[in-house]
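Asker: Once you scroll down, you'll see the structures, which are given as structure tokens.
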Structure P
Amino acid sequence: MGIVQRQGIKQSLTNYAATLVGAFSMIFIYSQDTDVYGFARFMIDTAFLLMPLMLLGSGAVAIKFFPEFKNEQQQHNGFLGLLFSIALFGCLLVLSVIFFLQDQILELYKDKPSYYLDQFLKIGILAVLVTIFSLFYNYTTNFKRIVFPSIFQNFIKLSLPILVFLKIQDIISINFLANGIIINYIIAIMAIVYYIYFLDGFSLKWSTRVLTKPLIQNIKSFALFSVFSGIGSMLAFRIDGIMIPTILDFKSNGAYSIAAFIGNAIAIPTYALIQITSPLLASALRENDMDQTSFLYKRSSINLLLFGMLFYILVISSIQDLFLLMPKRDFDMTIGFWIVAILGATKIFDMATSINTQIINYSKYYRFNLVAILILAVFNVGLNLLLIPKYQLYGAAFATLSSLSLFNIVKLIFIYIKFRIHPFSSNTMYVLTIAVLTYLVVYMLPSISNPLLSIVVKSSIITVIYVPIILYLKLSTEVNDLFLKAWSLMKNMIK
């Protein structure tokens with residue numbers, strides 16, 4: 001097993017562990033005070049929104065142009081120092097704008113409690129720390145060592161529930177909670193700096209030894225492309241975490257974030273499959289092998305849809321029971337159910353359209369993704385502004401569903417026009433039909449008063465109906481092979 005595979009498996013395990021910690025936190029901690037959690041999420045999401053502006057494309061440049069600077073004896077010609085200088089300039093630029101516009105920014109939140117307003121300027125500090133960590137994290141990927149940095153990337157998922165719990169118990173103040181989030185990223189930066197030093201030596205000195213005019217021009221063009229792409233991505237995928245507390249309140253943001261976490265958990269298999277498929281897809285497109293590209297497109301779609309629909313019906317059949325397990329719940333269960341259902345459906349459509357982003361990215365039409373994501377960003381912001389004031393959290397969920405669906409439809413149409421391929425097949429309808437019928441069977445079951453028992457019973461019935469049918473119909477060769485390997489392993493363990 002090569003280093004890439006080992007690191008990929010270890011990183012996946014790290015991400016799954018972080019997800020489990022997040023799920024525990026959602027059920028037993030964050031649900032107790034969505035106001036406090038909503039503010040914490042607002043701080044973090046706003047910092048990540050500012051990050052692409054502060055990076056000025058240096059994060060993407062760190063990966064794209066590393067081969068041009070690579071030289072162990074010369075400390076890679078000061079590449080890390082150059083990247084850090086670019087990011088530092090971006091941080092100073094953004095902080096200057098925030099400083100001059102602070103009165104106008106605070107005016108947007110004048111109706112929020114004063115103890116929250118006192119923490120707002122710390123968001124700028126947090127954004128700087130998130131930016132620096134992101135830059136160093138991207139740089140470490142050049143050495144194919146991503147597990148240790150991933151642990152500290154996910155460190156906030158361990159520290160945040162502790163901080164929120166302490167605030168709920170009135171052991172710490174909002175001020176301490178905000179400082180704790182900042183300290184989390186300071187520790188993460190210190191750890192990753194040490195790791196870079198351990199791997200390759202840490203130096204922020206930079207030189208102009210390899211900076212030719214053509215290379216400088218290429219870096220500028222790519223960095224500018226990355227800035228707009230990063231801003232578009234943040235506006236597209238994180239803006240609801242900022243607009244909900246701005247238009248409504250932090251309590252609503254906390255409730256929405258809990259529902260969004262549950263809905264997003266449906267898409268957990270996506271990242272691993274894309275990692276596996278991407279090298280094969282890049283090779284197929286480089287060789288202009290449309291048969292292989294179409295095959296990967298369809299296989300990725302059906303495999304993601306198979307897992308996605310299983311997780312989706314598991315979640316929506318038991319979500320009310322899951323809410324009942326929460327020791328103290330300060331949000332409406334009905335609203336929570338529909339937000340999870342809507343955001344989950346959004347993820348299902350995204351999984352069904354599978355690797356459309358990667359197909360465009362690895363083709364000569366890669367710039368179209370920037371156009372598509374900027375359209376998505378504008379559409380998403382506009383819908384949030386229109387729907388949140390009128391429909392509150394339902395409006396935010398429908399804005400996400402509408403904008404991401406349009407985003408994927410646009411990419412589907414573009415790929416079909418340029419390559420004459422699409423991800424769907426007759427198996428797509430089989431999976432959807434099986435999933436709907438399975439859910440209806442569970443829906444008609446008599447209610448069980450014990451929520452934990454109800455979850456176990458419903459999940460068992462869904463698994464017993466859905467999985468055997470999928471395997472019997474052989475809708476996915478990969479899924480059947482995976483099951484046979486798992487079954488063989490289990491039999492060997494029993495012997």
Structure Q
Amino acid sequence: MKTENYYFDSIIPSLQKNLQKIKSISGGSSDLLVNEFVTGGVNCVLLCCEGMLSTATITQLILNPITAITLPEKNGKCLFNHIQNNMLLSIDRIKVKNYGDLFRTLNSGFAVLIAEGMDCALAFGVQGYAVRGISEPSGEANIMGSHEGFVEIVRTNMSLLRRRLKHPALKMELFVKGEKSQTDMCLCYMQDRVPENLLKKIKKDLDKMNLESILSTGYVRPFLESESFEIFSSTGTTERPDVLCSKLIEGRVGLLIDGVPFAIVIPKFFTESFQTLDDYAFKPYYAFFIRWIKYIAFFIAILLPALYVSIALHHPELLNSTLLMILADAEKEAPISLLAEGLGVLIMYEIIREAGLRLPKAVGGAVSIVGGLIIGDAAVTSGLVSTPMLTIIALSVTSGFVVPELNQSVTILRLLFLISGGILGLFGISLLGSAVLFNICATEDYGFPFTAPISPFNMKSMRDTTFRQSFRKMQDGNFTVEELQE
């Protein structure tokens with residue numbers, strides 16, 4: 001019989017029948033530990049999942065106190081009343097009434113106590129499984145800010161937020177999703193800042209999510225975004241608790257997923273991809289300079305190869321004579337067309353990057369050396385690739401690293417613009433650029449335009465968009481996401 005048939009069944013008062021049903025549901029799994037004992041004259045069983053709890057904790061806090069109980073009446077009801085009224089045992093204590101909740105708590109590191117004659121069970125939080133310690137985020141490094149990043153344990157991530165936002169307006173709602181994985185998720189928001197409509201719509205979309213398992217943010221984000229095609233994602237992710245706290249203060253909603261060291265931010269705006277926490281630790285003029293460096297790098301990453309190919313093939317009159325002769329001399333020995341050459345170099349780079357990313361770190365470094373030095377130098381020396389083309393691609397790829405959050409979209413757009421420019425010249429680049437701009441402007445989730453605060457224009461919000469004012473000037477009014485809603 002399928003496990004799902006037992007999910008909402010109530011716990012049976014008979015201890016032996018309970019054990020038979022539990023063993024039937026688990027299928028005799030080896031990690032289910034069943035400990036039968038008698039305390040206060042009542043037959044009991046303590047269930048736990050091997051490797052999910054601390055042996056020392058369960059012995060000191062659960063086993064020793066329970067086995068020492070003496071009762072005036074030898075029955076399960078008297079035992080449970082004594083435990084609940086006179087004993088603490090565990091801070092995290094849950095009353096379980098059905099087998100679905102029993103197995104969810106059991107597999108979350110709880111110890112579950114079942115007594116003869118009781119139609120419920122008591123679960124005690126004694127988790128002690130191995131976890132990764134809090135460390136610096138791998139993808140969002142900073143110089144002067146905090147070096148703490150989210151970990152895989154959702155309750156630890158909740159504590160990281162609470163340490164930074166001690167106000168009671170910070171609400172964190174735990175719920176479970178995933179029919180098979182039973183994944184704990186936490187919805188985080190500032191009750192006095194978040195728009196009510198935004199919160200209601202997010203909860204409604206999450207209720208529609210009916211997945212068997214949730215193993216990464218990619219399982220959830222499609223349900224929080226529009227069903228229409230979007231080039232750039234309208235939900236963001238972050239590994240940093242301080243970044244998420246700043247978004248919550250603005251009225252956003254955060255979503256933590258157990259087992260994933262990333263938080264989902266809803267909604268996200270395009271300009272936020274060019275902002276970092278270090279911007280607020282530097283002088284405003286330097287933060288302004290860095291932000292515009294990122295904007296320029298973004299356009300270089302997408303358009304530079306396309307502009308080079310389109311001008312060289314279709315608009316050579318735009319180049320001065322000296323530069324034109326240099327390019328012509330470099331390309332005359334190449335055996336393939338300029339467009340095919342650019343596509344080939346870009347695809348070869350993506351192959352090398354993916355190989356270096358997926359292989360073990362020791363081998364990944366060797367792949368980068370072989371790909372970048374040996375293959376690149378050999379390709380230029382043999383005449384398969386011209387030096388200007390290799391330089392252009394290298395500049396474009398390096399510029400894409402400046403905005404890592406947009407790397408996926410930038411990679412595809414770079415190829416599309418290169419093809420459009422190679423076939424139709426500057427007209428093709430303009431045509432595709434218009435299509436991309438229309439898509440970005442049309443991206444809107446939960447009533448918040450993706451291009452805000454630039455379009456629709458909001459003057460107050462521009463204080464921290466294309467440039468950054470000092471906190472002395474920004475403190476006169478707190479920015480909230482509700483101001484950007486149409």
Structure R
Amino acid sequence: MERKAKGQETEWRVERDSLGEVRVPQGAYWGAQTQRAIENFPISGRRFPRAFIRALGLVKLCAARVNRELGLLEERLARAIERAAREVADGKLDEHFPLDVFQTGSGTSTNMNANEVIANRACEFLGAERGDKSAVHPNDHVNRGQSSNDVIPSCIHISAALRIHEGLLPALEHLQSVLERKAQEFDDIIKTGRTHLMDAMPVRLGQEFGGYAAQVALARERIEAVLPRVYELALGGTAVGTGVNTHPEFGERIAQALAEETGLPFREARNHFAAQGAMETAAELMGVLKALAVALYKIANDLRWMNSGPQAGLREIQLPALQPGSSIMPGKVNPVIPEAVMMVAMQVMGADATVAAAAASGNFELNTALPVIAAHLLESVEILANGSRVLADKCVAGLVAHRERMEQIAQRNAILATALAPHLGYDQAAEVVKRAMAEEKTVREVVLEMGLLPEEQLDEILDLRKLT
């Protein structure tokens with residue numbers, strides 16, 4: 001039934017659910033339950049990420065395929081559902097997924113959004129009108145063998161795994177490679193090391209960049225170590241983990257179908273009660289993403305410090321000049337990329353706290369904060385991937401080292417007297433440091449003036465390259 005609201009341009013159709021009739025915009029593929037959720041949750045305007053909607057499409061596609069193979073869906077009907085679900089997975093129907101992330105904690109509204117969109121699109125493929133549940137039913141056909149309670153946790157895992165493989169891990173590999181190239185390029189540059197932001201024994205600039213590359217490599221290892229648990233899917237557990245109203249082979253078969261569809265080794269969860277009532281794997285994954293954020297913060301902040309100045313700061317390196325840095329101070333250029341990456345890290349650290357609280361919100365057979373886990377986890381994956389690429393390409397790749405300045409300062413570093421401690425003792429070496437700093441002389445000059453060591457031995461001890 002079609003109606004035009006009086007005094008408005010929108011044309012409506014009437015759809016029905018278990019609570020009664022609901023007016024739905026005529027051009028929408030969603031149905032009654034989605035429309036109710038639109039009206040119930042006008043909270044943030046924040047929708048589920050594209051990656052999550054893609055995962056929903058893949059789940060519905062593979063479910064129809066498995067149910068067809070099990071003889072639970074008629075061939076023509078199943079093919080229409082698969083075709084519609086493919087459009088969802090491919091992003092062709094994204095505008096028909098309008099729901100707010102802040103909704104029912106099980107994500108039932110979004111699961112039904114997918115069921116209704118796919119059912120109505122499949123109706124068109126079969127020559128029926130949208131809303132004709134006798135042709136394609138969103139619950140009986142599209143959602144067959146499933147529950148929101150196993151679909152939404154599974155989509156969290158599927159979408160996270162896909163975006164980690166497609167976006168985050170390649171970005172980290174790229175950043176690591178760029179850092180390693182800089183480590184090689186800067187291997188012969190000696191600089192003053194710093195602890196507590198105070199002068200310490202010398203290091204090579206290449207060693208610092210090698211340390212940054214190793215931080216990224218370790219972050220990759222941590223992420224890859226969690227993935228085997230992310231590959232476990234709750235599908236097959238249905239409402240409470242018992243598998244009620246689904247074929248006993250459904251969970252194993254749909255995991256295999258999703259593995260074939262994505263190229264990732266998805267498998268049925270070892271325990272469906274744990275997979276649906278608890279979300280520790282999501283919390284664990286968010287935790288290693290936080291560790292990556294901590295690493296990126298440290299790297300970006302170090303670059304920011306080394307770039308400080310150019311006259312009153314460290315001025316050890318110069319970052320690429322990307323944009324004017326001030327609306328009032330002409331000629332000022334700021335370390336904008338490190339600052340942006342540090343804010344990405346802050347956001348991810350906050351998301352970790354949110355996901356931890358959400359993951360702890362399981363009661364008995366269901367976690368009731370699934371949408372917020374999905375939103376924060378997937379956003380973190382995306383911004384970490386994008387931030388890592390920006391850091392690599394717009395900052396690290398183009399930075400240059402002020403070689404002579406670093407080596408000059410390293411030569412005058414009074415803490416070099418640390419190398420004399422085995423020969424002079426700690427107390428006398430400390431006296432050398434105090435005198436060198438007070439008289440603004442080098443350690444070498446002070447030691448020779450005091451007659452503490454012969455010049456040849458002193459030069460051997462204070463060889464900066466050997467000290468690094």
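Asker: Suppose Cα extents along the principal axes in Å works out to 101, 53, 35; of P, Q, R, which structure was it derived from? Spell out each step's value before the answer.
Answerer: Numbers: P: 68, 59, 50; Q: 104, 56, 39; R: 101, 53, 35.
Matching structure: R.
Asker: Assuming -27000 is helix-only ellipticity at 222 nm (-39500 (n - 2.57) for each DSSP H run of 4 or more, over all residues; to 500) as calculated from a single structure, say which of P, Q, R it is.
Answerer: Values: P: -27000; Q: -13000; R: -18000.
Of the options listed, only P reproduces it.
Asker: One of P, Q, R was used to compute Rg and Dmax of the Cα atoms in Å, for residues 243-394 alone, and the result was 21.8, 72. Which label is that?
Answerer: Details: P: 18.4, 57; Q: 21.1, 61; R: 21.8, 72.
Computed on structure R.
Since every read-out is calculated from the coordinates, none of them should be taken as a lab result. These numbers were taken from a predicted model, which means no experiment stands behind them.
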